[in-house]
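Colleague: Before anything else, here is the set of structures, which you'll find just below.
The numbers here are math on the coordinates, done by the rules we state, and not lab data. As the structure is a computational prediction, the values presented were derived from the model and not from experiment. Cβ atoms are built from the backbone, for glycine too; each structure is taken alone.
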Structure I
Amino acid sequence: MSASREAFLASTAPSQLEDDRRCFACGPDNELGLRLQFEYAENAARCTVSVPERFGGWTGIMHGGIVATLLDEAMAHAAIAAGARAVTAKLEVRFRKPAPTGVPLVIEGSVKRLRGKLLDGQAVLSDGSGTVYAEGHSRFVAV
């Protein structure tokens, strides 16, 4: 995977969506956010992240809402890699194991189907070595 977030955003079709660089998940200008940095491939996005303890639910365990955010963001960036700026219409999360805070984890998202303005995606949060913490499926709408 290669290319930067800015390069992919610049290469996508014109959209009503404007990037103010303050997205909670990936905005480099959001000092309180996660500041995720994705790598891109065809219809796919990947990121390695170590989520700070302040985003935990129980001690040492990532809050479920943050897990859902990571999966959603990976699928949104996969949509960017597929050439679309899109918003989430539906998100389903399957929690497999408690995800730890403070350790490197891998988020991988991909677009599985494009149909008009609809994109169906899937994502996985794992340790990169086979342990899966959560899986997500989504429907996005290009705007």
Structure II
Amino acid sequence: MFSTNEITKSDYQSWKIIFKEYLTFYNSELTDSTIKSSWDKIINKDEHIYCLGCYKSSEKNKELIGIMNFIFHKSTWSKNQVCYLEDLFIQEDYRLKGCASLLLKNLVKICKIKNVEKIYWKTKSDNYQAQSLYDKFAIQTDFLEYEILL
């Protein structure tokens, strides 16, 4: 049985493990202080960065198995806020079992309640497994992403 809920302070160690797995999946690294800073922003409601967790529940415990970090922000292209889905990761043993879909459905519900105009995100061009799910929820745009690292 899977459920979703907003992450709480008590989820930090599990969130950190999953977030590091996510970084490894994308061949990325962040310092421990940057990871802790990210967590602090998620827990601080004034930051407008949030995290939904996907949990595997049994009679005896509730285990965090997936995370979705997202940000609400203003946009020059809409009257209402938009939502950037920054990170979505499910631990390998639980992929293709509905966890990511459940997280996306709940994010859509939250955004509708908040009158958010759109949800957007990116994924690597070779992440076909994720794309097969995303194609059920959204349309792929023509835009390319550029970065200037400072």
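Colleague: Out of I, II, choose the structure whose coordinates give distance in nm of label points 7 Å out along Cα→Cβ at positions 22 and 46 equal to 2.4 when calculated.
Modeller: Here the read-out was taken from II.
Colleague: For the read-out helix-only ellipticity at 222 nm (-39500 (n - 2.57) for each DSSP H run of 4 or more, over all residues; to 500), a value of -10500 was computed from one structure; give its label from I, II.
Modeller: Considering all the candidates, the number was obtained from II.
Colleague: Assuming 24 is relative contact order in percent (Cα under 8 Å, 6 or more apart) as calculated from a single structure, say which of I, II it is.
Modeller: The read-out comes from structure I.
Colleague: Suppose you compute distance in nm of label points 7 Å out along Cα→Cβ at positions 86 and 102 for every structure in I, II: which one lands on 3.7?
Modeller: I
Colleague: For which of I, II does mean count of other Cβ atoms within 10 Å over residues 30-37, calculated from the coordinates, equal 11.1?
Modeller: This value belongs to structure II.
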